[in-house]
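For reference, the structures are reproduced in the following blocks.
Each value in this text was obtained by applying a stated rule to the coordinates, not by laboratory testing. Note that this is a predicted model, so its numbers are computed, not measured. Cβ atoms are built from the backbone, for glycine too; each structure is taken alone.
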Structure P
Amino acid sequence: MTLKAEGFINVAHGQMLLIGAYLALFFSGLGLGMVVATLLAMVSCGAIGVLLFRYLYKPVKKRGILVLLFTSVGIAFLINGLVGAIAGTRVAAYDIPPVRAMKFDGVPIMTIYEAMIVGFAFLAALLIHLFLTNTWIGTSIRAVADNYDLARVRGFDPERTSDYVWFIASALAGVAGVFLGIIGSLHLGMGWSQIIIILAATVLGGLGSIYGVMLAAMLLGIGMELGITILPSNYRTGIAFLIIIAVLLLRPEGLQSLWSPRSGART
């Protein structure tokens, strides 16, 4: 969403997953339930995203995309260092009960935690679609992303719209970090490892296409999980990039060209 609305790739987006994961760990350590801790982490990440935009990105926005890109790289290192200084460098985990994988015909498929995450992903995609197509804020986001100046003339407030975009994108990244911690562990490298997959999904879906990125993320996730049934788990990232290469050879504009006549014409 930030790429669509702001026009640059936010490398620091992966670190929002890190913040969300550790904030949920902090809130759960206060005795709050995991659901409440996740919601608080989600809202907190949204607020942090807005603050980062207002005080770090916005002042350099007029200097161009490259300045914004390198600023995001610096912010990513800053966030990673701050989290390490506050939370420490040791691997951590949530205090949740262990569960066994559900089986189908005797074959382990997924745990209940993983099933809940998949369900949330589809629900989030549906809610984002409804939000973008049926609300004033969603219309504003699409209008500003398509044409900044025309949106202003039509009565939309680009500054406020940017706040909405950064809040939603950062909040979703925060809850994604919590989910990563639930099915794995919390460590300082989780943001860096996921930004590669995030950028891969962005390219595969089509730069600036929100729906393309949604579809690409689903395909990459399914492809990587199916791939490690044949190859070692160390090859998960490699599998993702093999999928990207195969798709882009057929659809250079990404998955968005499947429903965008204009993109398809350029291919």
Structure Q
Amino acid sequence: MNIHVFASGDQLDEACADLIGGIIRIKPRAVLGLATGGTPLGVYRRLIGDYRKGLVSFRHATSFNLDEYVGLPESRPESYHAYMRKNLFDHIDLPLSRAHLPNGNAADLEAECRRYDALVEEAGGIDLQLLGIGHNGHIGFNEPDRELAAGTHLVHLADTTRRANARFFNSIDEVPKQAITMGVGTILKAKMIVLIAKGADKADIVRRALEGPITTECPASLLQTHPRLIVLLDRDAAARLSPPSLKAMKGVDFQTDGYYTDLKVFSTNKLT
């Protein structure tokens, strides 16, 4: 585990975008796992800015999003299809034919889950998986439970998750009760995982995920088992980490199977 703490969310966004851009520049045909919600918005804005400056191109890349609501039309602004178009896809050169999200309106949802897993497998797996973390420790829409599914699957959303996402809807009554999500098995197969978290309201769950026991009751804790986990936190989200965990801030280099990138941004932005 490699933890980096930043003095501000803007610095975190810049570092994360630099990391993703570095992977794309070194491996133009990289497969990216993308997330939604409020946390990655600044990262996507940075990537759009870098694309407009000619610093990165996504024309040979492929992306897979973690999840999508069930029964919500893709045209609805609250859908993750609409979110990704508005906040990233409409502003970069990633071909939409290689920008994949689960189809939450498929006639056969179980078949759609199998189709999505097959697409990821056909693409060679995910090179870099971007993750946020829910207040209950969910990653993607993998909610706390006694056991977790490895592959893409249908999930019933926890009340805490629906309440947290209600801010994107007119009311909690409009928040779907089901979603399709990539499973923890697929997530953990990614060559590199980048977990990002911001804000004091995430401090407790960040500590539980990174320092607590590995348990399906906190899905994010399973990330402790990944050999190349990079954690990017702002100061508030890191506030409850213990000193031993914060010692992990010292590394500034990142390596994955088959390619290497050195991001000096961390040497200036990390706290000491």
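Of note:
- Comparison of P, Q - label where distance in nm of label points 7 Å out along Cα→Cβ at positions 18 and 42 is highest: P
- Computed 0.97 for Rg/Rh (Cα atoms, Kirkwood Rh) - originating structure among P, Q: P
- Computing FRET efficiency 1/(1 + (r/R0)^6) of positions 202 and 234 (r between Cβ atoms, R0 = 25 Å, to 0.05) across structures P, Q gives 1.00 for structure Q.
- For the structures shown (P, Q), mean count of other Cβ atoms within 10 Å over residues 82-89 is largest in Q.
- A value of -8500 for helix-only ellipticity at 222 nm (-39500 (n - 2.57) for each DSSP H run of 4 or more, over all residues; to 500), calculated from one of P, Q, originates in structure Q.
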